[in-house]
Every structure is written in structure tokens, then in C-alpha cells.
Structure P
């Protein structure tokens, strides 16, 4: 994380220790592939799309047990998952805040109510084509991308302050 952001947070928060300042630990991307049961091609295209977005190879998540209500069988592929840390995480956050979110139609900012009790922020992008790495000619289905920004903070307000310092576009009240 940038030292200027740490300096901003030191002024805003009454923390005496620099290690107690909030910081982004990791970013987790989940890419659900609902039609994976029908075609292997859908799995392959989803994997290449998420690899282009994240910059690293995703992990295939499978169903742990069968659920008849959802017509789900054990070991059936469900989604791809990527955990970003370090430089890749910082690059992804910068790309998300500065390139992808401003591309959304009628974008007025993201709500500040998407924090969980631990201070992590969750958002879902309904369309993967907002990312500049996606080739629009090769997209065969619009899929949503669920993003979790894992933040080490003592409270939700500290997490909100960190994201604001990073340039996160919150909605204006």
C-alpha cells in the first residue's frame, strides 16, 4: 500500500501503531458458470475470461454434495475462483476503481452498505465485458463476477475510510 495513503489514515484514525492501520489483505473473484454441466466449452471460455481479468489461473470449484432441489450432483463444476494478493491485487484494485466502475451505465457510485461484519466489501458486476481484457467477439454469454475485497480492520468505519482513501467511488447521500 502506498505510504501517502498510510499518512492520510494516520491523520484520520487515532491509531498509534502503523501496523494497526486498516489494509487490504486480498481480493477474491468468483465467476459462476451455470451452464458448465452442459458443455465443456463454457468452462473453457469462462476460465480464459477470468484468467484475462485476474492475470492468474483460476481454480475450479466443484459441488461438495448433491442437492436434488437445484439439480446439482456431487463433484459437478460450479464456478471459478481466484485469490489475488500483493502486486496483482493492487493492480486489479486500481483497474477496478479507475477503469471498470466508471464504464458502468448510469454509474453514481457503489453503496456503502455492502460491508459485512468483519469489514470486508462485497460487490457483484452483472457483466464481465466491462473489463478491457475481454474480447467482445469471443463472449458467448454474459456472466456476473462477484468481487470480495478482504480488509484487515477493526471496524466497518475503518474499512470505509481505507477504501475512500484508495479512491473507491461511494454513492453520495
Structure Q
């Protein structure tokens, strides 16, 4: 399998790995990135850390995925890792996130748009459902990070040049 950083968007994430045509590799990439966020948060839960600390652990996992030292700070966009952290911090929000992502991706076939809208919905849902302040701030911070990491995708979407799910370009 080719290095995913050498094809498509140059991103090591599952969507770009899928562009190689290897669905198994894309699924494994998705799982590994999700676990990067979930496992540290679950370890913090096991150690009975406060929700503020769990949110900090989740944020650190996402930042570490987005800006890994070993790839010269050029990592993924943090979407699957965000889902993993949300599963550990507030699993009902993660379920809503997945529902929104699947709905948008199913309608538009744009993974980036689905990720952006699902993630931007999180702080709104937290606010509407009166989640703890720490989780609201966490979802707001990851929304800003996800938008920042997707800034090129946003430009491509606006120009009509963004690749759709299933396209190998």
C-alpha cells in the first residue's frame, strides 16, 4: 500500500487512505485514530479524573494527532480522534456526532463537510442540553481546531473542487 501522505490530500487519515482503494487499510486507520482519543480518556476515567482533566486529556490526544512531532507536526485532521475522545467523555454526544456525520456524508458524499458540520454542532448541542461547562468548552475548542485543519477543504468546497467519498483523486 502506498504512503497515504503521497496520494490525494496528503493527509494520513482514513478518508485519504480510502482513496488508495484499500478499504481494510482505511477501516484500520479509522479504528487506530479513534483509539488514540478513546484510550487515554478511558485511562483517565479509570483513574477517576475530574471531567476538566478528561477534557484536557482528550484535547492533548487530538492535538498530538494533528501535530505529531515524529511527522514534523504534519498530522491528520483530528476527526476520528475527536470521535474517540467524545466516546470517552460524553458518549451520547458521540452518537449524535456519528448520526450527523453519516447524514451529511450520505447526502453530499463530502467527508470534510460532514466532519465540519458534525463537529460544529457539538458545542450547540452541549449548550442546548446543558452539558457541563468543561465539555462545552472542550467541544468549542475542538470545533475551532477542526475548522482550522480543514481550511483547505473549505476553500475546495467553496470552489466546487473537493473530492467526494469514493473518488480516488
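What follows is calculated from the coordinates using simple rules that are stated; it is not laboratory data. Predicted model, so just to flag it, every value in this text is computed and none were measured. Cβ atoms are built from the backbone, for glycine too; each structure is taken alone.
See the values below:
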item: Origin of the value -8000, where helix-only ellipticity at 222 nm (-39500 (n - 2.57) for each DSSP H run of 4 or more, over all residues; to 500) was derived from one of P, Q; result: P
item: Which of P, Q yields 1.8 [distance in nm of label points 7 Å out along Cα→Cβ at positions 34 and 138, calculated]; result: Q
item: Structures P, Q, by relative contact order in percent (Cα under 8 Å, 6 or more apart): label with the highest value; result: P
item: Test item: Rg/Rh (Cα atoms, Kirkwood Rh) calculated as 0.96, pick one of P, Q; result: Q
item: Structure with the greatest value (metric mean count of other Cβ atoms within 10 Å over residues 130-137, set P, Q); result: Q
